[in-house]
1. Just checking, which of P, Q has the largest value of distance in nm of label points 7 Å out along Cα→Cβ at positions 71 and 431?
2. Thinking of P, Q, which structure, once P(r) over Cα pairs in 10 Å bins from 0, in percent is computed, gives back 4, 18, 27, 25, 16, 7, 2, 1, 0?
3. -8500 is what came out when helix-only ellipticity at 222 nm (-39500 (n - 2.57) for each DSSP H run of 4 or more, over all residues; to 500) was calculated for one structure; which of P, Q is it?
4. Name the one structure among P, Q that FRET efficiency 1/(1 + (r/R0)^6) of positions 23 and 295 (r between Cβ atoms, R0 = 25 Å, to 0.05) of 0.60 was derived from.
5. To test your reading of the models, identify which of P, Q gives 5.4 for distance in nm of label points 7 Å out along Cα→Cβ at positions 111 and 279 when calculated.
6. With relative contact order in percent (Cα under 8 Å, 6 or more apart) coming out at 14, pick the structure among P, Q it was computed from.
7. Given 2, 8, 15, 20, 21, 17, 10, 5, 2, 0 as the derived value for P(r) over Cα pairs in 5 Å bins from 0, in percent, for residues 215-390 alone, which of the supplied structures P, Q does it correspond to?
8. For structures P, Q, which has the highest computed value of mean count of other Cβ atoms within 10 Å over residues 127-134?
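Nothing in this text is a laboratory measurement; each read-out follows from the coordinates by a stated rule. Since the structure is predicted, the reported quantities are computational estimates derived from the model, not experimental observations. Cβ atoms are built from the backbone, for glycine too; each structure is taken alone.
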Structure P
Amino acid sequence: MNEIPAPEGTLTARYAHLGSGLIPVEPYISAEYYEREKAHIFKKTWLQVGRVEEIPAAGDYFVKKLDACDTEVIVVRNKQGQIRAMHNVCSHRLNQIAYDKTGHTRKFFCKFHGWAYDLDGKLTGVPDEKCFFGIDFKDYALTRVACDVWQGFIFVNMDPDPKMSLDDFMKPMYGDIEGYPFDKMTVGFAWETVVDCNWKLALDAFQEAYHVAYVHGNSIADAIDRSEGGSMPPLDALCGDLHRRLSLAGNQKSVYGNPKAVTSGGVAASEALSDAGSKRPIAASALRAGIGSARHAFPLDALPKGVNWTQSANWLFDINVVFPDFYLSLRPNYCQAYNFRPIAHNRTLLEARVYYPEMTTPGGRFFLEYMKVALRDVLLEDLSTLERTQRAAETGVKKFMVLQDNELLVRHSYHVIERLLAEAEADAEGKAAVSKAEVVTE
């Protein structure tokens, strides 16, 4: 099938450098391709691992396993309030330092031989120190990784001295959403599951809305803003050097499609209830119970300009895909933060978290419980196709996928990964050639 140029006015034509052709299946089923991704992407870029609220006090820590980096890291708040990250490996005989996934400590102690480290990872104590013949403590700290915070989200980079700062990594695409009220969304819920599919295949299912009217027919299909063809066209899409964004509209005469109703009340609530009262009575009851319960107000005109950047009156949410594996969906008064963490070339750990403002009444808490169930059902529907798709891809019957205009983010993801792998491998080959030439010269 030849590549057909996209018509003017389409999203694909706007990003013509991404082409309009077929996308190969091989990156989704190849173990060798996954090893290349590990070496040149996951071990070289910023990865989101948590929120600052998870470790509010000095000595609070959590441990994050990162299979794509062949390691796990301890993320801890030190006595100065700074957040540090280090490999969970003792400098003596390589035992793991932290066994528990979360905790609080004054110091880290290795349970093998008792070596002690402070909250910055510095070695502070060695039993029978004199038997080590002049050991220098500064040479045996825990191995640090780069760690920084953006809008309360904690990121790590396996390179302790990364080529790009976290600000430089995030701001070109997401500088205009800084100031979103993440800090007011302090309650919520979370799910984790392992899915037997490639991480990109899982992420792809969340970075397009073409599927919504079909996969989500039992849950939220009536809450979307449909096209004449029945699918959910985006309001707009943005593709950057690494990251990508999609803005979507909802049916304002529904509870799910009009999320601002619970915190705005008034006209928004009346509109949401106009159809929901008869079509989805439980949703309507939950909304009525929750109106006015949120501890904080979320006026639409106070949101950063990059949120609902099209200024659509029917805006539902924005999808923000932070390269490589972090999905951040922003709504007027809650957000979803999903990580698609590779475990193997055909296994993915999905970590799904939803953040809401605190509700101050029993009715508000009932509304949160309703939304937890509603979002759980949406998530289960999203997951329902993934393992089947992976098995089908691995048959080898189809070598390529064909994408339509509204699947632009899937296309962008493929091209970004291909470009970064090619650049990294060309750089490695160049360095190898220089090294070989130097040896010959000598």
Structure Q
Amino acid sequence: MSASTSSTARATGHSHLKDLDYSVVQQCMHCGLCLPTCPTYDATKLERNSPRGRISLMRAIADGRLEPTQTFADEMYFCLGCLACMTACPAGVNYAELFEHARAEAEQSGVLQSPQRSIIRGFTLRWLFMDLHRLHLLGYAMRLYQQLGLQTFLRRSGILKLLPKRLQELEAITPPIQPDFSADLIAPVTPSVGPKKYKVAVLTGCAQDLIFSDVNRDTVEVLARNGCEIVTPPVQLCCGSLHAHNGEWELAQQLARKQIDQFPPEQFDAIITNAAGCGSHLKHYAKLLEHDPAYFKRAELWDQKVKDIHEWLAQIGIAFPAATGAPEQVVTYHEACHLCHGQKITAQPRQILKAIPNLKLVELPESTWCCGSAGIYNLIQPEMAGDLLTRKLRHIKSTHATVVATGNPGCMLQIINGAKEQKLALRIAHPITLLAEAYRKSE
């Protein structure tokens, strides 16, 4: 929420938690079944760091018994938003909705405002990610910095050691920018291979477009091989999940309206996303726009049409790649939180992996436990994120797999950086990339 919008909301008495449907706020039974599934509670054993504790704080604000404080806001940002509690909850508490409104409440209250924080949020959330032309400009600059060898030179020179420790850590996890963005790899319309059965749209994302545009290319190729004509506009938008998860409710609504306008849901059999965190948000535009009479009905249809790529392939029936003499791959599968908990998609990615010839799938212990990426959590809570990553890598090593498959760019990047730091010979890949490679090998 921008500073001006926040001031207006406070002046009009609007409160995200007080104005929320009270049945959502009071649904928690305080049974505690969520506690063992919560990574932050598991680490600290403090009630306030649990879903139950956080909901109690939210309800106190909704009831008017507590005003938003910095302690409240800090607690909402200590939450990963992994939604494991929703899988465990017998009462069906919609923690995802509560979580987003609680962070919006924290931002609206202004208790976290500081000049530095306002500049960072203004640049990223309110400027950079509202127009992907700007994000591409940053991508071009980063690509040049990497391709000209400036990044390698600075790292080897020791100059970066003069920076504060936190900036050194952030520079170390700077992702490699792809040599080509999605629009350079994918035609605006890709015909199906063989008879056309479906017309779908593919969302190329924002950070995904810069860091994993090859996954977008693989997604389009796989869809074409499964009877889909694919529409992939070269200029797209952020889906708004970054904004909704960080308290910028109005900006998330703006982006939702623009997405619906760019991809009219009535024109497609499905609207495909290959990023778990984005997909979980994209499927709830109707809730985001429920008070917008001009968009609500279209948003309901939109929610029905949005499909995760694994979900869609399992629904339409996957074309199996032909067997080849390729060497066996030993693969383990990390379940992105917003795929397994947010969208309840667990069997379909495994179904796709098991369809690939010469692939041995080894189950990962604690496969549904968060890796610590959680959107930008690894940037704002590096210590907890690092502990979770160490735990995840320990389990990955126990499988003796050489490939880790996962369906979310944040998870991919988190595990790539962790494997690099621990000098592990691991390949991190999207399941759809492995499937696309199998199709190519079978030709």
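1. Numbers: P: 1.6; Q: 4.3.
Across P, Q, distance in nm of label points 7 Å out along Cα→Cβ at positions 71 and 431 peaks for Q.
2. Values: P: 4, 18, 27, 25, 16, 7, 2, 1, 0; Q: 4, 20, 31, 28, 14, 3, 0.
Going label by label, the one that fits is P.
3. P
4. Q
5. The read-out was computed on structure P.
6. Q
7. Attributed to the structure labelled P.
8. Numbers: P: 8.6; Q: 15.2.
Of structures P, Q, the maximum of mean count of other Cβ atoms within 10 Å over residues 127-134 occurs in Q.
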